[in-house]
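Structures given as structure tokens follow.
Laboratory data are not the source of any read-out in this text; all were calculated from the coordinates shown. Note that the structure is predicted; figures quoted are calculated from it, not measured. Cβ atoms are built from the backbone, for glycine too; each structure is taken alone.
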Structure I
């Protein structure tokens, strides 16, 4: 390990989720996702308590440093242990995950146009493959900091339906990330806020973005969303009217 630093830390933009059978590292700066198998997971968990690279396989250390999920430091700098998430029972590929597009309900034209404008901003923020996630988080943080009051479940549901209606006619990719960001932006025009969530589930390992009310209700989401463990949430704090 002569070419490796003695001490490292995990950047604050990286979140680790331990499913037991795999540890997933999500870098919210680059949007990259890495999975470690149990032997490597044990080593990650061990060095998180000390910040010292001793005891970790040199090849693994080099790989994690190259990926940017670990960075050198001059001394011990432990970091928050991995978030433990419940793992789905192994299905060996036999579990079906429904996917498809359902035509959204009709919505007023003015609401659809406003949603289309929000989607355009969301597309601009998320489209870059290297900086898209970082841009998205910066945009969401700034947007949520300027809301005044929490949206009700009905208000949030109306916004989701409007965005889905606009996305139905959009020529661009409108998946959960773009949709959830656009919902936050659309509600911001009325100074209403929701909690933006980004989470992960296992078997297979998959990511999802959605919005919740401040009371913790998932907005216009199927029951399967409860399988996702929230890893990053934005919008929990709101400015109150003066």
Structure II
């Protein structure tokens, strides 16, 4: 199997696919060496690492550059968070997907909110048209891309998040999505409800109240990602170490 076929197959196992979310070549190598079977570029982690706020403020050329460097060095499949497509124009989104594919990405996340001053959901029917156009373009061009659609009702904390998400999943499934990503969902009953409403693989994300991996497997979840939380933890530790060196006026803490 090639990298894309491997990645697609990893969504069909009983145990969920655990994605290591990366921001540079070194973090990608760490996950590969540690035994992870796939990795994904986190938009938040990469943006913050290069000094940009999340929300498509990172120049798209930087995303392409990092994607290419990672796929040149690391062997396991790489998927890329491209937020809302880095374009408000469909043709621009399609061109950006082609560029990521040419850089070696075998999957993308595309979200149904716009990264404006106040994040808001695109109407479901309208976004489904975008999903259908993207899915059709991928098929016509014979691109090896897994289309993971992120839907943000739980992220936005909507009071009707469960029903809104179920409704949107129906639209996106019919439009040709390969998988559904529901960030910030944590309640087991909600997760079960989402899983049971579609045959598409469901992706959940690291959150403080997210159930353990075995529970998620029993609920039928097929993919688990980290978002920017791993990155944040790494740099929290780095910050603590830097302060300790300054306070102790020696380097022994680096070697402990």
Structure III
């Protein structure tokens, strides 16, 4: 975990792309990213399963085993998580996990974090709270939860949907561990987030959704006789990427 934790730097946050299969991971390793996360939405949607319902645990573990063979730090989204799931992905080669509280009782999530750290102390536990995710933000509750999770042993805290600079700064000031935010294209720049003290910026499902949109746009361009984006990876380039050993 030490080398992965060291990537969370003040003033130079870790930009963490989130992947959903081996191909998406390989191209980002090729692009030079030192660490990757998985996106639970991407993994779920790619296999025809719902996100956030605990339906992808087996698929996530299989993907972890494949991705852990790549020369990159890997952290895995295990949704609400469990001790069993965290231990399994750690054994498969993950250096970190992301565990969300889904706005369930904070004390129960803190107890889970504590149990995971007891079982796999080397695992970087990124404790997510959904106080700002798909709901009006509640800063006071956010601060209460991130402090509770940090006290339970979380190595980082994640508040997706956090957008206002003052709110981000307040969360950064509330804890000593790295604060992770979800990149919001209209609201954020990496430079601004770095200035606020954010040490990790995740893309979440952004890359997966962008890939789906690009696929539709390209198919429509072929159908309609329009130009296709130049400089796509060639067949030979993709096929030459070294498979995991």
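Just a few scattered comments:
- Set I, II, III, criterion distance in nm of label points 7 Å out along Cα→Cβ at positions 135 and 159: the highest-scoring structure is II.
- If Cα extents along the principal axes in Å is computed and equals 56, 38, 33, the structure in I, II, III: III
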